[in-house]
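Trainee: Pasting the structures here.
What follows is calculated from the coordinates using simple rules that are stated; it is not laboratory data. The structure presented is a predicted model; accordingly, all values stated were derived computationally and were not measured. Cβ atoms are built from the backbone, for glycine too; each structure is taken alone.
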Structure I
Amino acid sequence: MSRHPDVVAGFPTARIHSYSGGLPVEVVLLAQLGHGAGDRLHRDAGVRQRGHDGFVDALDEPSVRVAAPDFEAGERSALFTFAVGAGGHPFHRHAGHRVFTAVSGSAGARLRFSTASDAQLAQDPAHFAAALHHVEVPPDCLFTVRFGGGTWHQFAPLQVGSPHPVLFALSCHTDELGGLDAAGALQDQVLAGDATIASLTETLPAPVQAWLAAHPPERREVPTVRLSLHAPPGSWRQGLCAAVRAPAGRLRAWLPAGDGFVEGRVPRARPLPAPPQGSLLLEQLPGFHQQDTFVLRLHGQVAAGYNAASLLAELLDGFLQYRPTGVTRLMRLRNLLVRPLRLRTSPLGCPVSSLLSEDRSRLFAGCHPVLAQQVDGDGRRAQVVLGADDRHLAFRSCVGVQIGEDGVEISLGTRVRCRNAFGHLYLALIAGVHHAYIAPAMLRMAAEALPRRHAQLSPAQGLFA
């Protein structure tokens, strides 16, 4: 091992030539992260891995496939996350090439590679040790690794018995079929979409494991490249940094993990000068004093199994469960101010507040109280009327869904009729904020919530392609 580290202006890189003539192993150190960041990342990302539907815990390398190949479209790559804990994992290899980006734990990581071929190992297992190289990565570092198919590798802690995780990584399988037998069972599994990191992994043959158990390589005799940033490897500055990072990592790993969020954006709601033709709102509150209608148009084809009535039921659920924070705060203020006047109060925005009504005499989809409803015979249009009568005014809202040839139109229209002078004053005070913010915000958030109701739909794509 060199005692005179080279100073590099770019990214410190280890390049290990193949013992058997194949592709080299490349490890590139990219950035030094904050103190304790590695342990914290491993902990937070590990929690999310375990909560994923595709979580697999095998071979001391818990993993999740986050992006699958699409062979019909010519996409042969796949993306996996994987973690290696404090105990490291066994030597293994994959048939295909691997490229991954990782963050080391807060005590660093030792990456072990052997590029001995099958023929060499069959001739003499000692070739495994002869081809062995180590790369040491410092704590809390972002780095990348690339190596060819068939490369034996193992990731371990720098210090035996360390309580810190080794790394967390995002791995790219550049060709999920690479190196596999054309007619083998594993290729059939990949083509069926059932492959996992564990199923694509081969551990060391028993004769090689037995030889290593009898002849464990001395770490000091294994060719090793030590990478670092900001301080030379083995220097007092690096030692001091490592001494601080280790306890910081343990502390940060104890902090609670936050939630994850996905927002599927939809277009802005646009106002209409009048309710659309055929709207049930046209039959409500003759002699009204105020009306408005907002629509959202979502382009694309409706997902299989949906019709206007089922989409409308989901939209009404969205009004109940996904409420704009600003509207909720305004309703709290409004309720506080009008309670002494014995006016009707509700935690839900007024256009759809009657969805919380206890009147179960007329229900849409068996659960939503409505004043009126209509579903066209062809299933392409559905609408309901909501509303209530109060001491100062009455309001009616029409929520509608209409499926067209190239998309779906979702609408929210409201009419208000004042019952006395206070009603006119109240309407004058709230009409501006209702038109500018409350109604369009409620419609938009309910529409954005539609994908969240179904695990098989991607919020990133939205309900419509």
Structure II
Amino acid sequence: MTITHLSAECYPIAKVGGLADVVGALPKYLNELGVNSHVIMPFYNNNFTNSHNFITLHQGVLHLGATPYEYQVLKLKDDILEFDVFFIHVPELLFKDYVYSAFDTERFLAFQIAALDWLLLQENLTDVVHCHDHHTGLVPFMMQESHKYASFKNTPSVLTIHNAQYQGWFSHDLVGLIPEFNFDNVGLLDWYHVINPLAAAIKCAWRITTVSPSYMEELRQKANGLEDLLQHEFAKCKGILNGIDTEVWNTETDAFIIKNYTTETLEAGKQANKKWLCDTFNLDSNKPLIAFIGRLVHEKGSDLFPEVFQTILQQRQCNILLLGSGHQEVEYQLNAFKDQFTGLYNTFIGYDEKLSHIIYAGADFLLMPSRVEPCGLNQMYALKYGTIPIVNKIGGLKDTVKDLSVPNGFGICHDGATVSEICNAINRAISFYGDPKFNQIQHDIMTIDHSWHASAQAYINLYNSLKPAL
């Protein structure tokens, strides 16, 4: 069985969020279980593409309406990854130093058309096309409806929704950019009078997955306007919890962290990483270290941080370290606290992969008060590194973190993204830091298995359910 993944991101090639981590791990674990799995993604102008060599597999011309664009299909010259990645190189549209922008309709439509054009030329068509988020959401529609892709009509498509907040909307004025189809079926593209790629994929894909069971249930109630559609299509929907790549996220072998450690050497290892963080960011190593890693956007609850941090830091009982970027006003407010709470608080505005690993290894608690969290990988990384998560009980956070107050609980959970709820949860963490059970919980959470093995098998079962059509 051959599975083709289509995605805008894939770690370690191009990463904006958790989508990259999933697409960079799932194919590898599928291959380990005997499934031939590969990725097709855009060719960006970034550090990865500039530091590796590529070979050209195909050259062609795609059309966005009447406008032609030359494209190439590239592949890494050396097999440095554990699965094949094929790159769609459209110099005029995709070869940028960013993944996303405010003007992506033509960019990602060109990517999808070129990918399908190239797949048509392959001797053996793929068995399943697995699309990830709205950037590839028109592929199931085109496979089903566009005349030039008629040979794909009986090829199953799967859509995984990583984040339903972003749907790729664009005007019906641009419908002519999509390869010709029976216009009687244009309604498959429409949702609330605009073309909605994510809605089109929900309508046309053979199966729909979300990245956690709880997020699948939540989308029936709150999906940024898609609630009724998901309710209608619910029979073909399934929530499959993401895993983490335990070869990358491994405290014993992680080359990024200051001192490696195991469950047996946990205290010394975490202390060394915490000391480096405290020395580097002028924090007090004798106090609990609470960290946030992520985008400073509304869905992550970051607009509440200025008031939360002001309230908590006035008590002078903990350190707070933040790694992330996003809303400029929030960035400004959070940076302003550095002078007010010197020695207890610091920020790194931006993103640094190495620093993120050290923070997971050195922090005592990881803060995730998200309003929306389809799965969340950060809390799983934290657990693997012996760092206790502080989370809002939604989406994948609800599926992966059990509160300390329940039998076999190991995290700190709160109900709702409000200043009072988050502050109460942080104060619980500060109190627990001195509890005799603190180190034991750190030890226990490192042994929780959130690897991709079980999740990859769930996807294989899903693919196998489509076999009558294969």
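Trainee: Out of I, II, which structure matches 62, 29, 14 when semi-axes √(5λ) of the Cα gyration tensor in Å, for residues 99-346 alone is calculated?
Mentor: Checking each candidate, the match is I.
Trainee: Right, something else. Any idea which of I, II comes out highest on relative contact order in percent (Cα under 8 Å, 6 or more apart)?
Mentor: Biggest value here belongs to I.
Trainee: Computing distance in nm of label points 7 Å out along Cα→Cβ at positions 291 and 323 for each of I, II, which one ends up highest?
Mentor: Biggest value here belongs to I.
Trainee: Right, something else. Given that helix-only ellipticity at 222 nm (-39500 (n - 2.57) for each DSSP H run of 4 or more, over all residues; to 500), derived from a single structure, equals -9500, which label among I, II identifies that structure?
Mentor: Answer for the origin of the read-out: II.
Trainee: So if we calculate distance in nm of label points 7 Å out along Cα→Cβ at positions 299 and 315 for every structure here (I, II), which label has the highest result?
Mentor: Comparing I, II by distance in nm of label points 7 Å out along Cα→Cβ at positions 299 and 315, the maximum is at II.
Trainee: For mean projected area of the Cα convex hull in nm², the calculated result is 30.5, so let me know which of I, II that is.
Mentor: Source structure: I.
Trainee: Now for a different question. From I, II, which structure was distance in nm of label points 7 Å out along Cα→Cβ at positions 131 and 427 = 8.4 calculated on?
Mentor: I
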